[in-house]
Structure P
Amino acid sequence: MNGTLLRFYVHENRRHEHRLLYEWLLETAKAKGIGGGSALRAIAGFGRHGILHEERFFELAGDVPVVIEFLARDVEADALVAAVRDAGVEIFYMRVPVTFASIEGTH
């Protein structure tokens with residue numbers, strides 16, 4: 001199937017509507033009919049401001065990057081991006097055309 005890899009980048013502790021932003025994105029994607037998504041926590045990263053964020057015991061707890069990604073049909077990806085925009089969320093994302101499928105095993 002052809003579709004879209006949609007990837008959002010946020011800080012772990014960032015919130016929207018009193019929820020963690022990555023949780024809000026996952027819930028919103030599910031409501032838009034996207035079949036699955038993942039939030040992946042980084043051990044270090046930096047963004048457009050050039051500030052390096054690393055996980056070090058308790059110093060920066062909650063300040064590391066989180067990547068939230070979805071494989072979706074183009075229409076579903078369009079709907080999710082529109083929902084994020086309509087909610088007024090300032091966020092960086094990328095969108096890449098992909099081909100994806102499942103392999104059915106015998107075991």
Structure Q
Amino acid sequence: MLKLKPSCEHCDKDLAPDARDAMICSFECTFCAECVHKHFENVCPNCGGGFQPRPVRPANRHKGNAFLGAHSASMDRLHRPKNIDEHRAFSADLKKIDPAFR
């Protein structure tokens with residue numbers, strides 16, 4: 001189950017459980033869309049993978065306990081700003097490869 005981390009790892013922007021601009025990689029590294037596109041060019045600075053919009057957990061109970069009230073979002077903030085110049089060197093070749101083939 002996704003942790004739904006509460007903030008962007010780079011800029012520390014708040015990302016509520018229903019944030020439409022929350023992006024994650026397959027390891028659930030979490031960044032805001034602005035950082036993903038402006039700074040990281042769709043290359044995760046932690047693993048080199050690509051990003052997808054983070055799904056939104058249903059706020060209301062529709063079936064069983066599959067909703068935010070039963071499975072709350074994480075409160076653990078992870079603020080680890082990245083060195084943009086180092087990331088650009090790291091991602092120079094990776095960003096040319098479709099994330100599905102990295």
Structure R
Amino acid sequence: MQSGCSIWLMDLNHDRALAISCWESASREILHGDADLVLLDEFTYPLHYEWIATTTALEVLSRRPAARHVIITGRHAPAALLDAADLVTEMTKIKHPYDRNIGAQPGIEF
């Protein structure tokens with residue numbers, strides 16, 4: 001493989017297993033961890049694809065300590081999650097590096 005090139009292989013079974021494993025870790029942190037803030041970046045996708053039940057996620061979120069904040073990002077959030085949220089925003093792109101053929105960067109887009 002040439003430097004700067006990457007090949008993306010889709011393995012939905014792997015992605016599903018990884019999402020479930022990460023959710024198990026995140027839910028432990030949400031319920032029992034020391035963090036004041038837990039960020040679940042792009043978490044709406046495993047909910048949207050039904051890899052993680054929205055009812056399960058909402059049950060964990062409802063039992064979190066009062067001072068623990070959880071931020072969930074991503075598109076296609078289930079309606080039940082939107083209903084339960086304290087704050088919902090929608091972001092609209094004005095400009096993006098992709099528009100200038102600048103590819104995804106480790107630590108930023110992935």
Using relative contact order in percent (Cα under 8 Å, 6 or more apart) as the calculated read-out, with 31 as its value, let me know the right label among P, Q, R.
Q
If helix-only ellipticity at 222 nm (-39500 (n - 2.57) for each DSSP H run of 4 or more, over all residues; to 500) computes to -7000, which of P, Q, R did it come from?
P
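Computed from the coordinates by the stated procedures, all read-outs in this text should not be read as laboratory data. Owing to the predicted nature of the structure, the values given are computational and were not obtained by experimental measurement.
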